[in-house]
Structure 1
Amino acid sequence: MIGLLYLVAFAVYLLVAFLIVRATVRWAKRTGRSPTKWGWVSALAIYLLVFWDHIPTLVAHEVLCRTVPEVKIYKTFEQWRAEHADVPRPQPVVLTDANAKDKRGHDVVLSNTRFATRILSAGVWSLSTAITHEQVLDITTDEVLVERQMVGSGHGSLGASQSWQAMKVWLNLSDCIPDSKYFHGEARKFKSAHEFTPW
């Protein structure tokens with residue numbers, strides 16, 4: 001059903017574009033101007049009205065995908081334990097109490113009473129491209145221990161998004177996610193620290 005809606009909208013867009021370009025070419029001929037030049041100018045204006053962010057998004061996504069995605073291990077679990085040998089084992093948290101705030105007011109999801117996961121996203125200009133940081137942090141000190149940086153573009157799927165911009169499906173590009181085996185391996189140690197026996 002949504003695909004049919006896209007086809008109808010695209011057909012209407014093409015019809016309106018054709019009519020505007022034809023009217024512009026006729027106007028250019030009547031006034032002694034170059035019909036080819038004015039036809040291309042009107043076609044470009046109609047294209048940019050809807051697709052103005054398409055090419056900048058492709059360029060930003062490509063450049064950022066080559067430079068940003070990476071996994072950073074600031075401190076392994078073993079290093080953290082060596083520095084905090086006197087700290088008691090973290091306690092598990094009840095699932096309903098897992099949502100909290102860090103010291104800067106960002107939302108975090110608690111894995112236990114000591115470690116949490118924080119996801120921060122920053123948009124690139126006014127495009128749909130964003131850089132996302134998934135971090136495992138020591139909630140007591142707000143120290144980031146493990147981090148993975150990713151790049152994504154798009155406004156989400158039409159059915160799931162609240163934004164009308166989700167109709168711009170051409171902006172939904174494949175996410176650039178680094179090889180995350182090492183990230184997940186280290187993150188799992190912190191997230192399951194309350195299960196370790198002996199501590």
Structure 2
Amino acid sequence: MESTARLTQLRSRTLVIAGIAALVVQNLVLAVLNAVYAASAYPVPYFVGQTSFSAEKLEGWFAVMIDGGTLGTYWLAQFVDLGFIAATLITHALVLALIARLQAEGVWRRIALVMLAIGIAAPLFDVLENLTSFVILANPMDVSQPAAIVYSSFAVLKFVSFAIVYAWVPFGLIVAAEWAVRQRRVSVGA
């Protein structure tokens with residue numbers, strides 16, 4: 001938690017500019033990822049496949065790609081996804097550090113630092129999910145049920161972490177704005 005707290009010591013302007021740049025890069029990589037994923041002809045939306053908890057279903061979806069000759073493209077999507085994950089990690093770190101920096105000292109700052117840690121954990125769960133998918137893809141027609149469970153578990157942890165962080169961002173900004181307004185009233189009234 002100390003390293004995330006140090007990130008909040010960067011100037012707000014630096015965090016804003018770097019955060020915007022990271023968000024642009026993240027969206028560019030996402031566009032490439034979406035195109036490669038679509039070209040792989042994976043037969044279900046990625047979140048359905050990632051949270052199936054079923055070796056049998058995964059094998060069936062892989063069979064569709066093998067029959068269509070697109071499993072190699074799906075492999076490529078996994079590597080492009082690693083770039084997206086890196087961009088997401090950087091974006092989360094910068095944006096959530098800014099929100100933490102804007103909070104008043106005390107409970108809201110501590111909550112913001114926890115959200116920063118969760119925001120960094122979310123892409124790390126995504127990395128673990130991808131690494132598990134590489135193990136599964138080594139033999140896509142013989143997926144073990146325990147591997148499918150591990151794969152889907154990392155995906156669920158990722159999605160829950162993302163949901164928590166994305167719910168926090170607007171709330172954290174509102175709390176920070178409210179605190180800033182109160183501080184301004186106090187300084188004007190003094």
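Nothing in this text is a laboratory measurement; each read-out follows from the coordinates by a stated rule. No experiment lies behind these values; they were computed from the predicted model shown. Cβ atoms are built from the backbone, for glycine too; each structure is taken alone.
Observations, loosely collected:
- Origin of the value 53, where percent of Cα pairs over 12 Å apart, for residues 37-76 alone was derived from one of 1, 2: 2
- Entry that produces -0.42, -0.81 once log10 I(q)/I(0) by the Debye sum over Cα atoms at q = 0.09, 0.14 Å⁻¹ is calculated, selected from 1, 2: 2
- Which of 1, 2 yields -29500 [helix-only ellipticity at 222 nm (-39500 (n - 2.57) for each DSSP H run of 4 or more, over all residues; to 500), calculated]: 2
- Per mean count of other Cβ atoms within 10 Å over residues 93-100, the highest-valued of structures 1, 2: 2
- Across the set 1, 2, relative contact order in percent (Cα under 8 Å, 6 or more apart) reaches its highest value in structure 2.
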